[in-house]
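Quick note: the coordinates plus some simple rules give every number you see, no bench work behind them. Quick caveat, the model's predicted, so the values are computed rather than measured. Cβ atoms are built from the backbone, for glycine too; each structure is taken alone.
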Structure 1
Amino acid sequence: MYLGESIPVFHNWFFLHFTENEGMAFGLQLAGKWGKLILSILRIIAVVAIGYWIYLLTRKKTPFGLIFSLSLILAGALGNIIDSAFYGLIFSESTYSQMAVFSPPEGGYASFLHGKVVDMFYFPIIHGTYPSWLPWVGSQDFIFFRPVFNIADSSITTGVLLLILFQKRFFRKR
């Protein structure tokens, strides 16, 4: 697929939309190559810390839901790290007019830990227009649920939502 290309699924219920995220959630990023490296290192530290926390929790009588939620977060973070670490090494640069090439002779577009994360799921649930009387956005089009995400992002989000919803049960004093 070309960068920005979409394929409708189930009669436009959602789209496989190819985009590359250079940073973290919602495209936020730390500036430059050093910023990308720092972000990657912080992700690795977080994965190690969560993994160690899960290890400690499994040694105690910890609710399964807590371990499951943290495991979802760990798996999602690890997936994004793997994508960021290796995608730039094994693919050429994607553009709106040229597809990325797997294992190009000149090498990938980025060094280790400097690659982009591929996002592909797009669920534009509600299309509409803001009322004209609203300041700043009046009469502009809007789409509810505009973010494009991947399975790793879904895993992290699900794990965090479970922690929030069941925090009283998971972190009950014994």
Structure 2
Amino acid sequence: MIEIRQAGAFDAGVVADILREAAAWADARGGDVLWQLDELSAERLAAEIGRGQFFLAWSGEAAGAEAAGTVRFQLEDREFWPDDPGDHAAYIHRLAVRRKFAGGAVSQALLAWALERTRALGRRVLRLDCDADRGRLRVVYERFGFRLHSFRQVGPYYVARYELPA
């Protein structure tokens, strides 16, 4: 059983741990850097959590539930999508799953939750981006139904931008 809940101020350490674990795993595999270190600082994450942007996936029964993954959900993204602003889209970033929960169920639950939230908010499309060279991750998104929109250089990142009609 996987339940998605909004992260609270007390969850900042959990969100940071999940993101750091994902970043360390990618680094150990010789992959590109997922995020810049300042993006994972406690202060920055606490501010984003305070704005209601982070959500946690909990796995297991209530008393023994464990935080298995996280995602940032937002209603605008001027940094990665400056060419298409407006109130028709929702955006996800920093989707990450603890290694012990790897295998698809948690990431699929987070993606399904984000799509449903997009619909519930009356948005027409859910968008995300990932490093353009992360072929395996791109396949995960494409299998879920996301379609490649475009490529874009954003600061140190060259990303593939995806969208999924809601």
Out of 1, 2, which structure matches 1.5 when distance in nm of label points 7 Å out along Cα→Cβ at positions 5 and 117 is calculated? 2
A value of 5.8 was derived for distance in nm of label points 7 Å out along Cα→Cβ at positions 61 and 141; which structure in 1, 2 was it taken from? 1
Ranked by distance in nm of label points 7 Å out along Cα→Cβ at positions 133 and 149, the structure on top of 1, 2 with the greatest value is 1
Re distance in nm of label points 7 Å out along Cα→Cβ at positions 53 and 109: value 3.4 computed from one entry in 1, 2; matching entry is structure 1
To test your reading of the models, identify which of 1, 2 gives 10, 40, 41, 9, 0 for P(r) over Cα pairs in 10 Å bins from 0, in percent when calculated. 2
Identify the structure, out of 1, 2, from whose coordinates relative contact order in percent (Cα under 8 Å, 6 or more apart) was calculated to give 27. 1
Across 1, 2, distance in nm of label points 7 Å out along Cα→Cβ at positions 21 and 85 reaches its greatest value in structure 2
Given -10000 for helix-only ellipticity at 222 nm (-39500 (n - 2.57) for each DSSP H run of 4 or more, over all residues; to 500), calculated: source structure among 1, 2: 2
With Rg and Dmax of the Cα atoms in Å, for residues 13-100 alone computed for every candidate in 1, 2, 14.3, 45 is reproduced by structure 2
